[in-house]
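Down below are the structures I want you to see.
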Structure 1
């Protein structure tokens with residue numbers, strides 16, 4: 001399963017139309033599941049949560 005990819009502005013990067021932000025209590029398991037399902041746009045923003053960091057770290061290792 002995956003999400004349609006679009007080009008992010010003029011960067012040339014292909015990102016999923018659906019993204020995840022760290023503002024709403026996202027935990028590491030949610031980040032891992034989203035990545036497994038094809039999400040590749042994660043916005044960490046100004047509110048940097050440890051759970052989001054742990055999830056991204058786990059996904060980056062795979």
Structure 2
């Protein structure tokens with residue numbers, strides 16, 4: 001059986017939704033909180049015309 005990062009994320013998020021997934025200074029996101037934000041972004045991308053399989057560039061602060 002093959003897994004990708006999204007499959008592994010879903011498995012962990014479903015198993016321990018209230019465990020902290022991201023900690024950045026005072027910001028702490030549980031898997032459930034992160035999953036909600038990820039899904040909102042995914043829906044926004046779909047509404048903007050991005051289709052599954054399309055490549056999306058990220059422009060992030062390096063710091």
Structure 3
């Protein structure tokens with residue numbers, strides 16, 4: 001997932017627009033070559049890896065849930 005605007009914070013509630021449901025993302029990762037590390041916060045331009053259990057598709061949009 002690429003952060004386009006705003007800020008990602010660990011455990012924040014986000015809305016997955018395609019399915020219309022709120023999800024909590026608390027286990028996002030950053031990666032560089034073979035290194036992977038958990039992320040506390042991310043800013044525009046950062047790329048995060050998310051665990052996918054079959055609900056996320058390429059092109060999905062996430063927004064901050066209200």
Subject >> Which of 1, 2, 3 leads on Rg/Rh (Cα atoms, Kirkwood Rh), largest value >> reply: 2
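Out of 1, 2, 3, choose the structure whose coordinates give helix-only ellipticity at 222 nm (-39500 (n - 2.57) for each DSSP H run of 4 or more, over all residues; to 500) equal to -10000 when calculated.
So the calculation was done on 1.
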Subject >> Origin of the value 18, where relative contact order in percent (Cα under 8 Å, 6 or more apart) was derived from one of 1, 2, 3 >> reply: 2
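Just so you know, all these numbers are worked out from the coordinates, no wet-lab data involved. Just so it is clear, the structure is predicted and the values come from calculations on it, not from any experiment.
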